[in-house]
Structure I
Amino acid sequence: MISNRSLEVLRAIVNEYISTREPVGSKALAERHSFGVSAATIRNDMALLEDEQLIVAPHTSSGRVPTDKGYRLFVDRLSEVKPLSSPERNAIESFLEDSADLDEVLGKTARLLSQLTNQVALVQYPSLDRASVRHIELVPVSETKVALMLISSTGRIQQHVIDLGHPFAVSDLESLRNQLNKTLDGKAFTEVAKGLEDFESTLSGPLSVMAKTLTRHLLALVDANGQDKLLLSGAANLTRREGDFQGSITPVLEAIEEQVVLLKLISEMQSDQHGVGLRIGTENLVQGFSQTSVLVSNYENQGDTTAKIGVIGPTRMDYASNIAAVRAVARYLSRILGD
């Protein structure tokens, strides 16, 4: 059984090590913290913590650093999460407002979170199981080229410029656009392929040839929506923390590029008492992540919990601040996507 004072000593060691990246000794703890006991007593507490494998000496005659198990106990015993400052909250709100579409909102969110936490930020695209077509636009670009735009119910705007290979009449383009919207407006993405089949069956002649080209590209945009996708930002933050990783940082950088593996990892993570999912060090079974902590929270798109947002960094991270930042950004993102 670990005493309350020993837990306070562990908390102090974690905070000191996060702040300085230097092993923490009993003398420094006695000088910087008001435990009301001698350095010798603190050494006894540290010996107990070491026996419990919560701290370890990285070198002979050095101070102690937290282990993965120590970080886990520290996070589980966090009494409160450090609140964001007013400037941080204002920065989140102003930075995410006035975004044009889903891609821009999520891109801004990833950049913002990496800046707030100094970690690698990840933002998962929302689930599109219930996404539908809001509008299709066809815009002439040149005599032979058309910009095809697909706007989904999630707010995502995708576009592709198509070379039809021959001149076309603008009136024909307008007719196809109107018929496409009449056919597909409000249809779930899972129903688009059948809707386009019905649409093509009503056309003949040159208009049919043009429609086949457009519908082929439209299906490609719909299929792209159905693929799980992650946005990452702030990989440079990892390289600046290279000293927190034993050996090469390359395996970590390679691991975060494996989107399929990373998506599987975060999908398995469940929220704890702080409203986040967290895996620390060797709790991550993904190769390359054994020296990292992965922290995620859910966000909502139009009221449905659909995806995750979070950070990846070394185990020596400011857990209280990062938990607060991830939760706050997830809430703001949910609010923006719900408007």
Structure II
Amino acid sequence: MPKKMAAAVLYGKEDVRVEEVDIPSLAAGEVLIRVEAALTCGTDAKVYRRGYHARMITPPTVFGHEAAGTVAAVGEGVSEFAPGMAVVAANSAPCETCEFCRAGRFSLCEDLLFWNGAYAEYARIPARIVQKNLLRLPEGFPFRKAAIVEPLACAVRGVAACRIAVGQDIAIIGAGSLGLMLLQLATRQGARVVVADRKQGPLDVAMRLGAAAVVLADEGDLPELLLDRSPGGRGFPLVIEAVGRVETSAAAVAAVRKGGTVNLFGGCAAGSNLTVDLQRFHYQELSLIATFHHTPASVREAYRLIVEGVIDADNYIVGEVGLSQLPGVLADIAAGRRIHKTIVLPRSAK
């Protein structure tokens, strides 16, 4: 095995450089994977714009967290994985000992362990993630499809929290990759889904994936447009906000009907504040919930959906690039020129 590898290193705000770095060494319990396919995501675009992530990244560091690959080496004590195995790793694992883990709320774990390093030829997977969230892939299963396990696991958990009923009318604001995953999962549960977005292209994809109707947000006031599409104009029993902005969160609240639920699935920036009519919330018995991240259970459900072909990652992918092109792709995502996923092939000559 070589001692050096190509990797995308984050140095700060909008400063990503592809350079040669040392291949990570392994401690006991760890696994080194040769990255066959990595995927871009909105979180990585946020990290690119801000130059850091308070919980996950301290630059300079290799980053990226959606990847599938082949086991290249294993640390001492690893028995379930061996070189040559095809695997996919979620990007975190809970401690399972803190009060939140004991209560089954693993996404709130006080010692939630993250890993980054997908945008590289090789990635080191920490021991705890090897134990809890590294999964072996079926022989020959496409790496590009497997790499979507992590974001799909978040969508699985988000939809489960909404307790969708068969025949229920719901609205999803945002037709990015996660919005489309939420759409597919909701329709599988029998919901009639209206999807809103600012761009027609993603809405066309939403219609192809089963949306009952779409709303082009730029054509008017979003709450009014959504209400016009709701049953009897009274609002939706459930609205999922999958953008992560104050204005779309406010639109979600405005478009929910009496007795309904709003899921703030998209994560807003620190310091974001949402003003709501508390009288309306009380007398109309509205519910405001939020779902963050995934759990080992939702990771395995996402894995099942992908491996069984229920969810096809190609529905959310717009192209593929070599590692050298990644900085430009991240700039495009940060500027809103790409909203769906791009495959990054670390060992490609592109």
Structure III
Amino acid sequence: MHSPHIAKPTTVSVIMLKVLAALLPGLIVYVHFYGIGVLVQLALATGTALLAEAAMLKLRGLPVDFFLRDYSAVLTAWLLALAMPPLGAWWLIVVATLFAIVIAKQLYGGLGNNPFNPAMVGFAVAIVAFPAQMAQWGSPTVPLHELEQLAYIFTRQLPPGAALDAVVSATPLDFLKTQLLLGDHSVPELLARPLYGHVAGIGGEWIALGYLVGGLFLWKQRLIPWQTPLAMLAGLAAVATPLWLYDPLHFANPLFHLAAGATMLAAFFIVTDPVTAPTTPRGRLIFGFLVGVLTYVIRVFGGFPDSVAFAVLIMNIAVPFIDHTTQPPVFGAKRKGGSA
């Protein structure tokens, strides 16, 4: 029993399970548009993460059952799988997950000690090392049947008569960037193609809405702060809006960028990571805003349209400095200049 004025303690496992539950709306919509391949990636990532975590804990002489039951490895696996291609080769998600768990998490000492977001490390390694494989995204307009998706993920074999470019395609962000670089079409012309829906890619706006619903649930449960997601979305819009107003033929509108790619997933489930994000309210605003700015800059002017991972990892480096410079003064201590 707890006194009414004392908060009931919340365990890490309970928090992780609530975050996993908050991912379900976006996950369900994702599966609806892209098929069972999403669940296959999720299963491969989860199994790899648990095995890798168990092996590393065993090597470090730590209790395996105790740490596996905090579900942090499962959450990392889910976040990574939801950012990876639904029809990616089975070994691609396995390699990315191994990097996330072994290198980015366990070699730094495990949960609470890692300076970089493990899921974003896994994604960044995959897209830098295997760009061609990461570009083979599933196409919601020409979906494969369940068995065909399984066959393609594990054997890379397409159904007889199926063309590769009809079944898999680049992400909407990648396609838009590539076509704009060729200079043959304007943004409005490209967004009118079948690959795009009402706001972003087909289904992309609905997937983003699912993540938004889950994120609001986490905020309502007081599991994430409001500053970081709001600041990230504001930072992205702050750069996208003036450029779109200046030249709408070459720059997509801010709603497109807010709904495209992993923007909403990152805003509510990545930048809010309590381990790799700042701890002060002002620091969270700075961190989130700069992640949003960098996401747009890398997405539009850099080499990787799917830029969230790089934006987050760059800002992870700055977190100690942000925390140091945004700490509020200790109660009763004098500020510079002599005032208390």
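In table form, for the structure just shown:
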read-out: Label whose coordinates, when Cα extents along the principal axes in Å, for residues 185-240 alone is calculated, return 29, 27, 16 (choices I, II, III); value: II
read-out: Given 4.7 for distance in nm of label points 7 Å out along Cα→Cβ at positions 89 and 169, calculated: source structure among I, II, III; value: II
read-out: Read-out helix-only ellipticity at 222 nm (-39500 (n - 2.57) for each DSSP H run of 4 or more, over all residues; to 500), computed value -18500, structure in I, II, III; value: III
read-out: Value 36, 21, 19, calculated as semi-axes √(5λ) of the Cα gyration tensor in Å, assigned to which of I, II, III; value: II
read-out: Top of I, II, III by distance in nm of label points 7 Å out along Cα→Cβ at positions 65 and 217, largest first; value: I
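Every number in this text was worked out from the coordinates using simple rules, so none of it is lab data. Computed from a prediction, not measured in an experiment: that's the story for all the values here. Cβ atoms are built from the backbone, for glycine too; each structure is taken alone.
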